[in-house]
Structure I
């Protein structure tokens with residue numbers, strides 16, 4: 001099978017923006033050729049609380065869920081195309097969650113590649 005291009009960004013939690021410390025909490029992957037956009041997340045509460053003992057874990061979990069819902073067309077993203085949703089999610093922001101730089105890759109299967117990247121970059 002021929003490998004196809006995809007784009008991805010690591011989802012980062014920034015519990016105290018003034019300190020600039022982040023932990024990887026997920027991966028967002030977009031593959032135009034396979035009509036694929038998804039986010040897989042994993043929040044290590046212990047690591048988050050090491051950076052900020054007062055972090056609102058429930059709020060961070062809720063924000064992560066909203067990223068996953070946006071990928072599937074929930075909420076304000078309902079009328080957007082997959083590429084538009086991806087660009088919206090990776091746009092710079094100053095919130096507790098942000099996307100790191102966008103990277104490119106090649107893979108046979110976007111879903112399998114997403115799982116591989118989560119294992120490599122988040123777990």
Structure II
């Protein structure tokens with residue numbers, strides 16, 4: 001089955017438990033349609049670059065899935081209809097990276113970052 005990664009932003013006025021409940025809800029949608037949730041991460045409340053529906057912050061969640069395209073389409077459809085979900089991004093990947101995502105790593109643990117050069 002194809003591998004996908006999803007990021008969604010939920011409204012800021014939800015509690016952390018409600019935002020994590022959305023992850024469980026959408027994982028059951030996947031499993032009901034023949035897919036599975038490989039991994040999920042709750043990134044917490046973050047400030048957005050611009051307002052979405054008069055919200056300046058949102059609960060971010062990251063999902064790694066292994067599911068057929070029909071299950072992904074159904075999950076995305078339900079995400080877009082859900083009142084608490086403001087934005088959804090889904091990409092197809094060749095393989096899932098192991099370990100935590102870059103958002104969950106500490107700054108000093110991140111690999112591949114450029115060193116700042118002196119501007120003199």
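Please treat every number below as a calculation from the coordinates, not as lab data. Bear in mind the structure is a predicted one, so any value in this text is a computation, not a measurement. Cβ atoms are built from the backbone, for glycine too; each structure is taken alone.
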With distance in nm of label points 7 Å out along Cα→Cβ at positions 16 and 40 coming out at 1.6, pick the structure among I, II it was computed from.
II
Have a look at I, II and say which one yields 1.3 for distance in nm of label points 7 Å out along Cα→Cβ at positions 8 and 32, as calculated.
II
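Suppose you compute helix-only ellipticity at 222 nm (-39500 (n - 2.57) for each DSSP H run of 4 or more, over all residues; to 500) for every structure in I, II: which one lands on -8000?
Details: I: -10500; II: -8000.
This value belongs to structure II.
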Read-out Kirkwood radius over Cα pairs in Å, computed value 14.8, structure in I, II:
I
Taking 2.6 as the value of distance in nm of label points 7 Å out along Cα→Cβ at positions 48 and 96 derived from one of the structures shown (I, II), identify that structure.
II
